[in-house]
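> Take a look at the structures listed below.
Computed from the coordinates by the stated procedures, all read-outs in this text should not be read as laboratory data. Fair warning: this is a prediction, and the values are worked out from it, not measured in the lab. Cβ atoms are built from the backbone, for glycine too; each structure is taken alone.
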Structure I
Amino acid sequence: MDLNDLTKNVKQNFKDNLQLLSFDEYLNLLESKPAFHLRGTAQYAADMLDHYGTSESGFNVFKNKVIGLHGVQKQIYKILKAFANQGINNRLILLHGPNGSAKSTLISALMEGMNEYSKTQEGALYSFSWIFPIDKVTRGSLGIRGDQEKKSTSISSYAYLSDEEIACVIPSELRDHPVLLIPENERALMFKKHSFTIPNRLREGGLSHRDQLIFQALLNNYQGDYAQVIKHIRVERFYLSKMYRSGLITVEPQMHVDAHYQQLTMNRSLSQLPASLQGINLFSIGGDLAEANRGLIDYNDLLKRPIDTYKYLLTACETAKVNVGQSILHLDTIFIGSSNELQLDAFKEYPDFSSFKGRIELVKVPYLLKLSQEEKVYEPILNSIAGEKTVTPHTAWTIALWSVLTRLKKPHHERYTSELSSVIEKLSPMDKLKLYESGDMPEKLSNEERKHLKASLHKIEEEYTNVLYYEGRTGASARELKSVLIDAAQSNDFKTLSPLAVVSELKKFVKRTTEYEFLRQDPVDSYHDHEKFIDVVLDEYANIVDREIRDCLGLYDTKQWGDFMKKYITHLSSILKKEKIKNPITGAYEEPDQTLLNEFETIVGAPSESDQKNQFRQNLISQIGAWALDHPKEPMEYFKVFPELKTKMEKHFYESQKSLLQKMNIALKQFGTDYADPTAEGSKLATQTLQNMQLKFGYSMDGAKEVIGFLMSKKY
């Protein structure tokens, strides 16, 4: 692309985006889409969220930035819509939660969304500037020569004058809405035509102090000729930007009111103002509040400030006004902030808290309680953390599992029905984690107990919702655990960034009780036992890699276990119905195969007592019937209904193959050395397994050897 093409494209883009307009052109634009151009900031932000849409992960604006927290996203949207319906943003949205729960990330994503939306046609925003031409353009009509000549009437607007023709430009300091240039009575008549909610700022407000002084001076000079006043207006499109402090501002904890007021005395162009304005003391309002107008202001760690420094927010949030110097600042701004729980707890003890509470919308931002969501927090950063090392599968899963376990609270079994109380009391942290993650029921439960537990799952999830120490308030922070990952990657004890490297660092981390309050919690049964959770993680990890290695051994086709299970159910059903089974080869009807039944039940550890065995069999058939009713259009998959039976069948098989696995482990230790015998049975099996682990699951050679060695020491 050459300079001519670039110039042409930039000019066309400028024109297409309607960057500059006369006031008359803006009125036509306003008339074409009134609801679009008369939005307040709350409606604008809500429209932005709608514009980018939603998915299973929540609003797309937060996608890839915020994991989970769907309820928080919906609550923010609901508050914005409530503000829009009221016509005023009369509360500060305060996101509160433990350190590292993504409060700042949520706000940052909201700002990024507003920034990008303002670049679209649907998100166009307009303000205005005052344009004062040089003498030869106006020929005295502004009082520069002292007489009222008529020649300026040939120019309908000064909006498109070149720099050479302009003596002075005064932008609207608050980026005020151009519609505020229409006198209030006339605005009221215009708004009557519209059924949608008009923001209070546009319906009842007026221009900023400085803009009003200029407007009135010009109106006096032109003896009430409004058309002559409006000639001086150039409507300008602006964009929300945190980088350029345009409508998106983050305020760090500090000790002063976030706006200032000063007289304009040093701007040389002011000397070029017409005589009708030079007698006016013009002031400029600046600072965070002014720069955030018509956008969003974020008070980061709001409650770290001394109380007196943000008392002005009581008025600002309730009335959208704040006194600054000799002026009243009229705002259309979304006020949002963040706080950790300890600071909020202290704030609630403050005598004036009730006054603040009426002006604050509290939005709880807890730690994630779903394993799959927590895992996504770490997955994107593993490769960069690992450096030259490879990343072994399940590394993110390992640290995510431990972190979620630290956040769970023991359910109060006495709050549940008598049928469920004993089940609730026995729920381990791992049981509860699986319930939250996928609704998986503990294997030890009967069919009836599972039904009761499934029906009460929502009660378990909501048990700690409305208490001070809610579930997800305490536990490991993702921010802290990223440091654990970095340490694991730098460890000289492991050749890869692996689950075992992570576990090694977690064992060191749990000793740092003086640094992290959650590590000092007293265990409640098996909950909050953070050191013990490392063993739980290792057990779960061993089960996962056990299945993977079995799959990679190539000793059998897992389909045979499904066929075995299907045959068992078929023969069992015939026995219970007192029917015979048709032989697929001879076509003759025969008695069910008792040998097959006994073999299957021995493998899965079914009760041997007659009554208990009959109950076991009846429960299996009942569970199949219940599953079929819940999944009428799905083909029967027995191992979905009975995953614990598959585990037992596989365990039985591998117990019978233990000696061969031990031979493979010995071969792995000799792998690549002079002692290795490539023709030995164990060596062949090791080679095949390592290749399969790389192809099927993405292990490196070092990672696969490390995992097999771990599994053999753990289980075999």
Structure II
Amino acid sequence: MINEQMINPRSIVVIGGSNNIMKPGGKVLKNIIDGNFKGNLYVTNLKEDEVQGIKSFNDTKDLPHVDLAILAIAAKFCPQTIEILTREKQTRAFIILSAGFSEENEEGAKLEGQIVEIINRVNGSLIGPNCIGVLNQNYSGVFTTPIPKLDSQGCDFISGSGATAVFIMEAGIPNGLTFSSVYSVGNSAQMGVEEVLKHMDENFDPEKSSRVKLLYIENIDKPEMLLKHTSSLIRKGCRIAAIKAGSSEAGSRAASSHTGALASPDTAVDALFKKAGIVRCNSREELTTVAGIFMHKEIKGKNIAVITHAGGPAVMLTDALSNGGLEIPHIDGKTAGELLEHLYPGSSVANPIDFLATGTAEQLGTIIDYCDQKFDSIDAMIVIFGSPGLFEVYEVYDILDEKMKTCKKPIFPVLPSIVNVKKEIEHFLAKGRINFPDEVILGNSLAKIYNTAKPLPEKIELPEINSRKIRKIIEESGNGYLQPDKVQELLDAAGINRAGEAIVISELEAIKKAGELGFPVVMKVVGPVHKSDVGGVVLNVISKEEVAKEFNRMMKIKETTSILIQPMLSGTELFAGAKLEPKFGHMVLCGLGGIFIEVLKDVSYGLAPLTKEEASKMVKDLNGYGIIKGARGQEGVNEEKFIETIVRLSVLVNVAPEIFEMDLNPLLGNKKNVVAVDARIRIEK
């Protein structure tokens, strides 16, 4: 865990400090000195008696007691140095900048393990190894630049990559983004992104803690911890954005079900982020833009006023917002006419509000006041104001700053002339403001935030299912696909509606059961995995003679052990399934069945267990949702029943984690009901 010595040390030693600021040990020392660290600062260097004006100790054993040690020495010397520091110097916090550990070879991994064991013995805290360090308002313990402006209400930033942390800061700082802390976790030998978030959650102070968290993640080792603490922080009023790198897969994985083929580690990440309420970003620019939006007042709706003195950027911004589901409502009426009287002839207030290249600062202030106080249909404003370089625009940016302080609704500034009015933008940023130089990136980022749902309450209500019966079936079953009768029992225990059916092994029994179920019936082989591919499915069987004929034909199909008979049902083909994703738990998927899943792969997904609200959003997110609702005179599907099926499936796999893959395909849905016609369940214990 992160301790007080790591966050606010009274003393720091740089092990391997140097006069050469081109080396990590020299640069980290310089950054600590330049950052005006208020505690005692020590250095060890085998050859120097003074390093950057600070007395140097040639031997670690000669040091006084010290809270935090920052190591910039060869990997092989780290364990013995840490042993001395923990045992003799009461050191309880360590940042290891050095590389040469588990990222390099097996020998390095052993050294890393030794270090973690030594530090754990004293309940110490370790960041790294192979990282750029830690930066907060108490000390600048990194060997890189830039050092951002540090502000308690700036962003907390946790990164799995040191270099990427630098690049992300470089992307955000020029636009006015500030930081509260930066953690580069490197190899995450003891603590990774998840543990740092855990600390931030458990020690969250609504008065002092930053409410904006940024993450760059390469590996999610503890998804349950990540989900728990990010969703908890967001419920406390924080806003979190993250990049998860490594989302593509080289090659496809062999899978025996639709769910297995459609689910992937990256869809699991996506599902986790959705469940937590994390805004997922795909680039440094997007992450820092989302962070900048987070630093403004929160938008309470989806209606945006675009205020501009240049037509082109306003059109591009409007496209980005509209494509992302936000609205640019038309503004007209008496009040709009009043506003137009304050502007030059040729201006437009229809939205975008274009007050022309000749528009003044006073006119901009008037437009903002109308949007904030008189246009109830507006929830937020975006102001685009650049310059062709003919005159200074200090007055415009001062008005903009003043209105951002006093308006109830959020205002996002797009100041694109980063060359022509560089000084004016710097003046604006010096007031603590943030600039969004690219209107399309801003529009896309606003849409991404708008479309990211808040996390659910910590305690959720789920339907009751027969857990005892489910566990009994699972415990009595071996690995592989369950027999149809066991599948039926599991579905019944989970409360999932299924078609009436019978499994038969003789011609006479087939004729009898078909009659009992009622003609027409469907006949399917039991045994082969892909029934249709081997001619093992026959629809619309309407007589006893046809039952006998098809039974005898189908029993000759390779691997067939029996025949499944069901009543012939009608409705829209739907799909639901689940797939166990290592570490993450079960991915639950839903969509339209038939050609839609085979060809179009139109599916939504979430992490089990799912609430009714989550399942409802999954259904509504489908491209084919219009078919479920009913389109062009065609009967729709009972949406509530479909949602209930998805929820119950998610609870089933939660009770039975041994279910590796599961398909309900097809489900048949009509206005009255949704019924599982075919199901496959594969167990892996």
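> Kindly point out which one of I, II the value -0.56 was derived from, the read-out being log10 I(q)/I(0) by the Debye sum over Cα atoms at q = 0.06 Å⁻¹.
On the way: I: -0.56; II: -0.48.
Comparing all candidates, it corresponds to I.
> Next up: Tell me which of I, II gives 9 when you compute relative contact order in percent (Cα under 8 Å, 6 or more apart). Can you show the working numbers first?
On the way: I: 12; II: 9.
It must be structure II, since only it matches.
> Given a value of 5.9 for distance in nm of label points 7 Å out along Cα→Cβ at positions 115 and 395, calculated from one of I, II, which structure does it belong to?
Source structure for this number: II.
> Continuing with the same structure: Figure out for me which of the structures I, II the number 1.22 belongs to, where Cα Rg over 2.2 N^0.38 Å, for residues 203-474 alone was derived from the coordinates.
Working: I: 1.55; II: 1.22.
Derived from II, not from the others.
> Identify the structure, out of I, II, from whose coordinates helix-only ellipticity at 222 nm (-39500 (n - 2.57) for each DSSP H run of 4 or more, over all residues; to 500) was calculated to give -14500.
Details: I: -14500; II: -10500.
Here the read-out was taken from I.
> OK, next. With mean count of other Cβ atoms within 10 Å over residues 435-442 coming out at 21.0, pick the structure among I, II it was computed from. Present the calculation step by step, with values, prior to reporting the outcome.
Numbers: I: 15.4; II: 21.0.
The correct label is II.
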